[in-house]
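Presented below are the structures under discussion, each in the form of structure tokens.
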Structure I
Amino acid sequence: MKNFILKDRQFSLLSKLILIGLWAFLSHLIDKEVILPSVRSTLVSLINIVKDPSFFSIILHSLIRSLFGFLFSLLLAISLGILSSVSKFIYSLLEPILNFLSSVPTMAIIILALIWLNNELVPMFVGFIMVFPILYQSVLKAIINIDRKIMEMASLYKVDRLSIIKDIYIPSIFINLSSVLTSALNINLKMVIAGEVLSQPKLGIGSNLQMEKMYLNTAGVFAWIIIILFISKVLGYMGSILKKLSKEEKWK
């Protein structure tokens with residue numbers, strides 16, 4: 001097993017090195033920084049961005065927007081998921097809304113958000129709208145797939161509704177959510193950044209991406225993409241940790 005994991009990591013590292021080599025070759029071949037910057041110029045831009053006094057503030061503002069949007073989506077998804085599982089009316093009411101949110105283009109949502117909200121709230125709203133259907137469906141699926149025998153036993157022993165939610169629904173929901181947590185966190189971050197690109201809040205990753213684009217600093221754009229990838233990787237590790245925690249005995 002250890003040999004398999006080691007080989008997998010070696011292949012992953014090799015693929016990354018090949019991509020970097022291909023990037024270096026193509027940038028040298030094209031020889032136009034505005035189209036495809038060199039690895040060196042991208043690293044220089046990356047260092048300059050990180051050294052900027054406002055760097056951590058920029059990252060923090062984007063992460064806070066992402067976190068608030070995600071937490072609101074999560075709380076609403078759990079609440080409405082539980083209500084939908086016990087009320088056919090609420091389930092039927094939410095179905096066309098979810099179909100609409102799943103079908104409408106992201107850009108249309110961002111444009112509407114720009115009309116309705118101020119620049120600071122637009123990214124959070126966009127992140128919330130794009131992640132809520134994923135979390136809601138996951139919550140609903142978790143409740144529907146609860147073993148009927150457990151529910152029958154709870155009914156037989158006249159377990160109160162609050163205990164059923166606390167001891168049966170919630171653990172099942174968290175275990176099911178853990179499987180989509182990493183992807184939901186990353187989607188939310190991407191949508192928040194996309195919202196920032198257009199809404200242009202004072203501090204944000206998306207605002208800086210747009211600024212680099214306006215000055216035709218493609219190396220700067222690449223540098224911010226690397227930063228976003230790093231943040232996504234960290235979120236992935238956090239999601240993995242939460243997934244392991246959800247499988248511990250206390251959630252069973």
Structure II
Amino acid sequence: MNRRMLISALALAAFAAAPLTASADALDDVMKSKVLKVAVPQDFPPFGSVSADMSPKGYDVDMANLIGKAMGVKVELVPVTSANRIPYLQTKKVELLISSLGKNPDREKVIDFSNVYAPFFNGVFGPKDLAVAKVEDLAGKTIGVTRGAVEDLKLTEIAPKDTTIKRYEDNNGTISAFLSGQVQLVATGNVVAAAILARNPPKKPEIKFLIANSACYVGMNKDEPKLMAKVNEIIAAARKDGSLNAIAQKWLAQDLPADI
């Protein structure tokens with residue numbers, strides 16, 4: 001064996017004998033720096049928006065601060081849009097993505113998701129004294145929707161033929177129709193229903209039944225098991241002690257569903 005081959009063999013043997021060490025997890029970096037960078041929305045109330053003093057506010061902002069407090073670290077909020085939020089995570093500009101993020105197969109190929117932390121769904125809403133519990137109960141009723149929205153398309157497919165569906169050009173039109181009594185019910189997202197409740201109408205809308213459900217999850221990069229476990233631990237604790245429900249009440253004016 002010549003000298004070059006001997007050196008190569010010895011190097012290979014040394015590598016094989018060396019103990020394998022686990023690669024660092026993002027949680028290790030966060031705990032070392034004492035800073036957690038979180039991507040949050042800035043143009044999607046009540047999950048994220050900017051207050052009069054230009055500070056961020058919303059459900060997702062409160063959730064980011066809850067996680068940071070539980071970790072004992074400072075939270076650095078990074079405003080994102082729907083288009084750039086996943087790239088911000090993948091390029092490690094942030095460790096967590098808390099931006100009313102729904103889960104789907106395409107997204108699951110590139111990032112991982114925590115357990116659910118917030119409800120996000122489309123449903124039929126109406127006053128408590130109106131007996132509606134399923135789509136068949138819409139027969140003979142008048143319901144308002146925003147033209148072209150998911151709930152408009154779905155109701156067009158499934159509503160009984162004698163349901164009167166009134167279509168409005170935007171969410172504000174749908175809200176006004178309910179508040180003014182032009183329609184008995186509205187089909188909309190739970191965030192829009194929260195906006196109606198914020199106006200404190202005489203007949204407060206409550207959920208009658210779901211049309212589509214797309215709950216919100218915390219996004220993180222692939223292969224971060226320690227960070228995933230920590231975030232899920234914090235979500236579970238916040239669910240148990242009521243602090244997560246308090247955030248839902250504050251921003252959605254509703255309790256968390258039982259399945260969250």
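Values in this text are rule-based calculations from the coordinates and carry no lab data. Quick caveat: nothing in here was measured; it's all calculated off a predicted structure. Cβ atoms are built from the backbone, for glycine too; each structure is taken alone.
Below, the figures for the structure above:
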| item | result |
| --- | --- |
| For distance in nm of label points 7 Å out along Cα→Cβ at positions 81 and 241 computed as 2.2, the structure of I, II it came from | I |
| Among I, II, structure where helix-only ellipticity at 222 nm (-39500 (n - 2.57) for each DSSP H run of 4 or more, over all residues; to 500) as derived comes to -27000 | I |
| Answer label among I, II for the case where mean count of other Cβ atoms within 10 Å over residues 41-48, calculated from the coordinates, equals 16.5 | I |
